[in-house]
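Undergrad: Below are structures written as structure tokens.
Derivation of every value follows stated rules applied to the coordinates shown; laboratory data play no part. Please read these numbers as outputs of a predicted model, since none were measured by experiment. Cβ atoms are built from the backbone, for glycine too; each structure is taken alone.
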Structure I
Amino acid sequence: MRIILKSFNNQIILLFISKILNPLFIHIGLTGFKIIQMPVVKKKITLNKSPHVFSKSKEQFELCVYSRLVTVPKKFNTKNILIKASQIIKLNITTGLSIEIKY
């Protein structure tokens, strides 16, 4: 099982992992899970301040997407455990966090 967590704020991901995922996996009995930090995706956008006369004055904005990959070993990939874990994870989603679960 792979869980991909994405957010614009890195602190939201860290709080979700420490408050929900770690206690959940320990409660279910999943001990060998790994948390892998994925590279930050940065997107830069440049806009003109004034479209008519002052075309040289521009503003730049940057959008960063942080992501983590949580992997569960194959020995724990039983159907009952995966269904329980995915239901609890989906119930506890916080705002600003995107979760993708792959089996």
Structure II
Amino acid sequence: MQLLTDELRQEFARIGPQEHNPIVVAKFFNPQGAGTWYATEYDEARRCFLGFVSIFGDHCDEWGSFSLDELESYRGRFGLGIERDLHFTPTRANHIPTIAKSITPHV
């Protein structure tokens, strides 16, 4: 599966850099195990995304950068790789439960 299409590249370029409550443009996931990557920005020169990474859905989830090359090269059991959620619609980060819990103040 092609993780980064020309259409997605254009969407990342159109939206540009984001700060508060960014729009998640693309969602990638491991179809056979842990790992979901929510991309809000893409740096073409470095081939890296900026976004939210949730490996186990716990306190270790965090905002940061992740590499397109690493996502593309990963092969798990049966040779399956990381996939892009084809049905994902760009969404504000605070509307995605996995991310919202990390940005909502704990009372």
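Undergrad: As an exercise: helix-only ellipticity at 222 nm (-39500 (n - 2.57) for each DSSP H run of 4 or more, over all residues; to 500), calculated from one structure in I, II, equals -7500. Which structure is it?
TA: On the way: I: -7500; II: -5500.
Answer by label: I.
Undergrad: On relative contact order in percent (Cα under 8 Å, 6 or more apart), which of the structures labelled I, II is highest?
TA: Details: I: 48; II: 27.
Comparing I, II by relative contact order in percent (Cα under 8 Å, 6 or more apart), the maximum is at I.
Undergrad: Name the one structure among I, II that distance in nm of label points 7 Å out along Cα→Cβ at positions 6 and 94 of 1.9 was derived from. If you can, show how the numbers build up before the last one.
TA: Values: I: 1.9; II: 3.7.
Comparing all candidates, it corresponds to I.
Undergrad: If we compute mean count of other Cβ atoms within 10 Å over residues 22-29 for structures I, II, which one ends up with the highest value?
TA: On the way: I: 12.9; II: 20.5.
Answer by largest value of mean count of other Cβ atoms within 10 Å over residues 22-29: II.
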